[in-house]
Structure I
Amino acid sequence: MTPAHHTVLAFDFGDKRVGVACGNTLLRQAQPLKTLAVQGEARFTAIAALIREWQPAELVVGVPFHPDGAEHDNTRRARRFARQLAGRFHLPVREVDERYTTTEAHAAGARGDALDAASAAIILAQHFEHTSTGTAP
């Protein structure tokens, strides 16, 4: 059973980098945390350390789609990443449509490594918005 208010970690998945954001269901605010620029097993080792530190009750993964809603290779990669997180860490993993989050983060002034973490924060904010209104992300 998850507590009434809990911490959530969100991920903006990419082949080379993964942006990470954190927030909690009490304040429903998302903050960029960091960008992981590691691949393979090192990526999951870094995520495991973040999970130990933040003790989230759930995880959120941004899943990209074409503007018309069609899936592409990165859609499948992000969904695979979400399944890997669920399998490795035994936490609920929610998927959020991440179309335009990088564009939004860039427009807000995020650059370089901060861009991926800022995108993850937008993904988490969308998750909070949709869960508070009861609509599916």
Structure II
Amino acid sequence: MADPKIVREWLSKAGEDFSFATVNLAEGNNFYAQICFHFQQAAEKYLKSFIVAYDLEFEKMHNLINLLKICAIKEPSLTSLMDKCELLNSAYIETRYPVHWPTDYTRDKALKMKEAAERIAQTIKEWLIRGGYL
């Protein structure tokens, strides 16, 4: 069993990203790409908290789909989050670097990403509670 303190540290960092994005969205800040990036980061850290908790092996990566597949080794039902990961996955590269394809980071998209990150957070936390980490 992993050290629960380390798992809680991952959850805390995920919560910071989620809260930062949520507050900026609620305040009407129109930095939608950056807000979406922080929702992606929150989801990434929630998934990594599960991976750390269950001592699953992973390399440093930011691809939510691959991280979810690692989580599914322990709990196959987590694949139900695949569509959430697919939505959020685009926010890692497109929001941080110049890209040569159209992007559409709007309030609507940010709200959808918030819902996706929130669902990932809820699901992962439920499994961590069952595992005795919370």
Structure III
Amino acid sequence: MTADQTVGIERVAVTDAAVEVLRRLTAIHGPLMFHQSGGCCDGSSPMCYPAGEFMTGQADVQLGVLEIGQTAPIEFWMSRKQFEYWSHTHLTVDVVPGRGSGFSVEAPEGVRFIIRSRLFSDDEAAGLVPVL
């Protein structure tokens, strides 16, 4: 679950409930990835796609890799501009009942992924590896 295993500080994590859904979705779609939406049609939801379906590039940063066991790790991406605002925040991917908007693969399952966030403590922030 950690993006920064060298110092033990993770930028993004996943709840047990989300892990269960991600395992089911991986069985259906194969390897997955997340891209944190920055607004517009999707609100600010974490969008889950088959790995490689959402093209990332220089305008994006990888915040971490979610280890969900038994399946390929799931990369978690965000736009570089959005990261400028969220760089001080720990994110946790969770799942709740209901349908979100957009093209995220969980939509037909009757659930949607959400982000729960908290500010890093000063000690945690000091131990983070810079995101390039």
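One of I, II, III was used to compute Cα extents along the principal axes in Å, and the result was 40, 33, 26. Which label is that? Checking each candidate, the match is III.
If we compute distance in nm of label points 7 Å out along Cα→Cβ at positions 71 and 119 for structures I, II, III, which one ends up with the highest value? Spell out each step's value before the answer.
Working: I: 2.0; II: 1.2; III: 3.5.
Sorting by distance in nm of label points 7 Å out along Cα→Cβ at positions 71 and 119 in descending order puts III first.
Which of I, II, III yields -6000 for helix-only ellipticity at 222 nm (-39500 (n - 2.57) for each DSSP H run of 4 or more, over all residues; to 500), as computed? Computed on structure III.
Throughout, read-outs are computed from the coordinates displayed, never taken from laboratory work. Remember, it's a predicted structure, so these values are computed and weren't measured experimentally. Cβ atoms are built from the backbone, for glycine too; each structure is taken alone.
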